[in-house]
Structure 1
Amino acid sequence: MSRFTERDALRGDEPALEEVERECFSDAWPGRFFAAEMEAPRRYCRVLVDSGGQLAAYLFCAWQYLDLHVLKVATRPGFRRQGLAHSLMESAEAFVVREGGETITLEVRRSNIGAQALYSTMGYSTVGTRPGYYADGEDGMVMTKMFTAREPLYDGYEHEKTG
């Protein structure tokens, strides 16, 4: 990872983001979508660039109450299998903890077994399906990871305190 630098996505990154997006997705976002996300409130938008300044991977997220929802995560084909998506997801997880969030949620194509395996190894659980979620009609698998344990609700009983 040392040959990559992580930073906020910046205005001016749109052409590179759009290029990687077209390389990675059949239903690619145009650059103006990335620009809108960078300018919107309550967003977490990160990129990884190599030592030559080439954009290698990106992650775009939006807060939905206490859940950080992953909108986009991608690694340029020539940079895959180097842990870049894993690194960006770890960065998002650290951000959620720092900000007092409770979960990260994402959708992943039913056919994208590799991404599902990555998220599973990172502690994400499949919690549902969004039928026909993608433009081509493929289902989206909803995966979530919890970061905080909620205090149990008062159950009406007095409990002995220890310690």
Structure 2
Amino acid sequence: MSEGEELRERYVEAELVGVYNIMVRSAGVEYPYGAVMLLKGREWGDQVLPIYIGKPEAEAIARALYSVPAQRPLTHDLIVSILESLDIKVEKVTIDAMINNVYTATIVLLQEINGKLKRHYIDARPSDSVAIAVRTGAPIFLSEQLRAYAESEEKFSKGVVDV
């Protein structure tokens, strides 16, 4: 079985539904919580994987999604610029697991060295991985095991989450 076939068996290609600022409601009181990044695996229906992130991380993703320029390169833009100058391609991003209530991700880089392709697997936060994927057009994949943490997209439509 090839690596591509294995990837298709354990991972599903995903789309970034969006990033949203959210309020949390606890005991009837609403307060700002940060943001949530919603990823939807193909064939997950109305289910999305919510990954809670900070506002700066949400802004970094949103800037790339909506092509909002900055006066000077921000961190993810700088990383992409460095990779491009070294002729290294972002092949894909994978959201791999949840360990101790923290999601893990990998940025897979592809580099040609002396006519041979070499892959580099970089451990990263999902928010950084997605910010880079959006900037480079790299596909995002979700581990099928994460479907257990998927929730209805409708839950996030009002921007308030009950805890």
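Where a number appears in this text, it was derived from the coordinates with a stated rule and is not lab data. None of the values given here were measured: they were computed from a predicted structure. Cβ atoms are built from the backbone, for glycine too; each structure is taken alone.
Where does the value 28 come from, among 1, 2, when relative contact order in percent (Cα under 8 Å, 6 or more apart) is the thing being computed?
2
When FRET efficiency 1/(1 + (r/R0)^6) of positions 11 and 35 (r between Cβ atoms, R0 = 25 Å, to 0.05) is calculated, the result is 1.00; to which of the structures 1, 2 does this value belong?
Here the read-out was taken from 1.
Between 1, 2, which one scores greatest on mean count of other Cβ atoms within 10 Å over residues 27-34?
1
Out of 1, 2, choose the structure whose coordinates give mean count of other Cβ atoms within 10 Å over residues 99-106 equal to 17.5 when calculated.
Computing mean count of other Cβ atoms within 10 Å over residues 99-106 on every structure in 1, 2 gives 17.5 only for 1.
When mean projected area of the Cα convex hull in nm², for residues 51-122 alone is calculated for each of the structures 1, 2, which structure yields the highest value?
2
Where is Cα Rg over 2.2 N^0.38 Å largest, in which of 1, 2?
Max of Cα Rg over 2.2 N^0.38 Å: 1.
Looking at distance in nm of label points 7 Å out along Cα→Cβ at positions 67 and 91, point out which structure of 1, 2 has the largest value.
2
To which of 1, 2 does the computed value 18.9 (mean count of other Cβ atoms within 10 Å over residues 83-90) belong?
1
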